[in-house]
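What follows is calculated from the coordinates using simple rules that are stated; it is not laboratory data. This one's a predicted model, so the numbers in the text were calculated from it and none came from an experiment. Cβ atoms are built from the backbone, for glycine too; each structure is taken alone.
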Structure 1
Amino acid sequence: MKILLLLVLAGTCLAQSIPVEVKQAMVASIQRSNSPTIDDPKGGHHEEGGMWGISTDGKLLIIPVIAGAAHLICSAEPTTLDIGKAINPALQTNLASIQGEWHVHPSGISEDGRCDFVQQPSATDISVAYADTNIVIGARDKIVYFYNSKGVTSKLKLKEFLK
């Protein structure tokens, strides 16, 4: 019980350090992940995300990235998203430092109904955690997971995170 309380308290402190504009971009990513795309006709089967940092002129810079490919059928291959592929690559040229990155784990269930998307950070997510703040948002479980290269460091309900 104490460990859970510490995880929640740590999550609350981290949530308070995230700029409101970044939280708004995260909400937009959840909405895009749940919305249809060319290869995800119903929505809920692809990752969305982005990064934020400080621009060369000292301002907050939020960089949404290109959506990951849809996964409509059950497979051992995880969904993927390349945090380095910005929707607007010109924004990256003005990035002086990265403060954090986020991505959404989809809410959908495979077309055959046999599997759904893992909501917490995957082993791959953890192995490539490079930013000061790394976040996975579970679109189905509505939990925000903070993690680093060692694993999940804290988690918080999306509703609490957005306060």
Structure 2
Amino acid sequence: MANQKLQVQRAVSVVPSDTIAIPDVAKKTLSSVTTSASAANKVEDTAGLFTTTNLVSVGDIVYNATEAKITTVLSVDSATVLTVSDNIMTNTDNYSIYRASTEDCVLYVGVSGDLNVLTAGGDLVTYVGVPVGFFPVHIKKVLATSTTATNIIANW
């Protein structure tokens, strides 16, 4: 019998959320830096790429890499401004925008604890006392509620 190996090709740090699934990094549309934080629930970037080179859509997922926060796009107001569901941006935060994913992933847990997840099959489960290492269950979402494990990486 052949020995199976986990062969990770893509990975992203997980920001646990009760409402937003883990995005597939292969579906990244844009990475940049916010240029203003003048209004709540806005992502502002003077590069003007939201409606030109990298078409951003309602429902896309915004990762604030600087502060490890996540939100979704509610509207594309212009080439330089997005309205998002949560106020997660400040001036000069690094961010990435991804399409919502239909792909499941396996997790790497960096600091042990409990994992409250939505499995690829649609089951909500809390795994208690997950140790550091790869977690070989196909996952769609890591919920913030009841998750105490940290430094979680999604792998495809």
Structure 3
Amino acid sequence: MAKESCRVLLVEDDDDHAELMLRNLRDSGTNQVMRLADGEAALDYLHRRGAFAAAAQTPLPDVVLLDLRLPKVDGLQVLKEIKSSEALRRIPVVVLTTSESEMDLVRAYDLAANAYVVKPVDFYKFVAMMHDIGVFWLAWNRPASGKHRANPSGSSG
């Protein structure tokens, strides 16, 4: 169901949530998923620095699935950096969180989140939510072409 070329960056520190998300993304036909467990690693990946400096091995994602409660750098800071970067801001960011806080919701949208989804506690609802996210973001949504994005490292190529 997913577009063959669709790349997903999953930023999730909870191993159980990540496994469910990965399984559902694979079931929807998405095999290009990079899972990172903290905000610092996500920013390093997106900006191609540190362990992710090789641009050929760190293709920019077509969508970011972002938890808010992350170690090292929280999800709202990651969102802020993505949306304030010329090279990254067109990448859709879907906030996936357990937080039902109105303050978190408003802050995420103020920082230009493309969607804010509260993770259901019920297993079957969680699976259904991931299916729906996969259908919309990976099958129906048309991301900006990577060739029109600026290079996050600042160099050409």
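Things worth noting here:
- Calculated for structures 1, 2, 3, distance in nm of label points 7 Å out along Cα→Cβ at positions 90 and 114 is largest in 1.
- Test item: helix-only ellipticity at 222 nm (-39500 (n - 2.57) for each DSSP H run of 4 or more, over all residues; to 500) calculated as -10000, pick one of 1, 2, 3: 3
- Which of 1, 2, 3 yields 0.96 [Rg/Rh (Cα atoms, Kirkwood Rh), calculated]: 1
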